[in-house]
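Please find the structures below.
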Structure P
Amino acid sequence: MNSDQRLKNQVLSALLLDQRLEDTAIDVVLREGVVSLRGTVGSVAQLSAALEDALAIDGVRNVNNELHVSLKPLHGIPQDTIVRQRVIRNLLRKATLVIRGYDVEVLEGAVTIRGITRSYGIKTEAVEVAARTEGVIQVNNFIVVVPSDYALDIAIAERIIETWGPDPDIPLHSIDIEVNGGIVRLAGVVSTDLVYRKAQQSISGMLGLRAMVNNLVVQTIDEE
């Protein structure tokens, strides 16, 4: 038995023994120590569990995710309504997740969280909590970080949320926003120069803005 076949068997065993992965259909392809996971899982949490199991096998160099999330209908009640209720409940259960004016929207299993918080740690934790919620297939994080209670910073953050929220051209899930002392910092990846300029121009004239630091990076699909 060659090393790839041995690793494949170990990955398959790990997936089969993981109780988190019940009712899933996952195939494993292995080549030169690189694992490709293919098939269907029922949630983002199951997808994460499968990747975690594969990466934990000694000798696995990398894991390519080719899994698809397919949700099961829940008792005839609108799926998105149930998922939204679950996400909100899970966020409220975490006392450390202090998010000002938060709002949760769900469309076909894709969750968008909006609001204002004090740190990137809280922002990241909110995404993790939402992603582990049953029925969630994607999380778009539009939480703006405002480290202080400075009223003007909060007002700027609220204006950004109002301006960008309805705009389909601005990828909320891939841009980090921080407002501190009237200075807005943008970081993340956008797909075109047009989106880069649009994000910058939509903020540049906001009342109360002292300066803007735009660290967005333009990366086309062909460059990934």
Structure Q
Amino acid sequence: MSGMNNMKENPVIKKLGALLTEKLHIDFRKNPVHLKMDGDAIVMDGTVEKIAHKKRALLLAMGMEGTSGVIDRLRVRPSKHMTDREIYNHLVHAINGEPALVGADIKVEVKDGAADIEGTVGSLSAKRLAGVLAWWVPGTADVINSLEVLPPEEDSPDEINDALRIVFEKDSLVDASSIKVSTNGWVVTLSGTVKSHSGKEAAEDDAWYVWGVNDVVNNIQAAGPPTGHAGPPA
């Protein structure tokens, strides 16, 4: 059964489809996103254009009444076609070359463009950085960050701020010194002034890539035309 047909038949799916169209401007005729129910859970399957669309779509689904949860099969359209082996090699190289991850025990698996990272790291910042490195691989369509932090650390808005500053410092498209970061209730707000719209978009994408971030408010001021961003050059 197609996503469109199911939306016509199930009131929950129909309402969610309307919300995705209204809030995220997802055109189901152009984007192969399919919605259905599996028992009381919503299944979201398909491809969206940006990481922001994926996370916001999941949050909208989680807020639907009368459901028990969301099964996430949404992927982000990669900026470049890469085989699973190419994604794996690229990510392993990035992790092994990252000083902040020295000593971490990280295992990588890639299937159908989705990178699954497991193992242990020494801090929440390391967990978040590893996840962003996975998203930065041009062929990555999804990231499953199952890394365990040992010893355990208590998460907080300040921890997200610190992790995002580390990410900005490592993204060559972002002028980290020009951007201010604040987090409240797992919502990140970005402010400041940058030279280009690409730098503004890159900073927002990076914020969405960070594990634990539920929304991003981008108040950065920028000049120049909009452009795409898939992470810093390899």
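At a glance:
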item: Value 3.3, calculated as distance in nm of label points 7 Å out along Cα→Cβ at positions 57 and 161, assigned to which of P, Q; result: Q
item: Structure from which 3.6 was derived, distance in nm of label points 7 Å out along Cα→Cβ at positions 25 and 169, options P, Q; result: Q
item: Which of P, Q yields 0.25 [FRET efficiency 1/(1 + (r/R0)^6) of positions 49 and 201 (r between Cβ atoms, R0 = 35 Å, to 0.05), calculated]; result: P
item: Origin of the value 11.8, where mean count of other Cβ atoms within 10 Å over residues 89-96 was derived from one of P, Q; result: P
item: Test item: volume of the Cα convex hull per residue in Å³ calculated as 144, pick one of P, Q; result: P
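Only the coordinates and a few stated rules stand behind these numbers; no lab work does. Since the model is a prediction, treat every value here as computed from it, not as a measurement. Cβ atoms are built from the backbone, for glycine too; each structure is taken alone.
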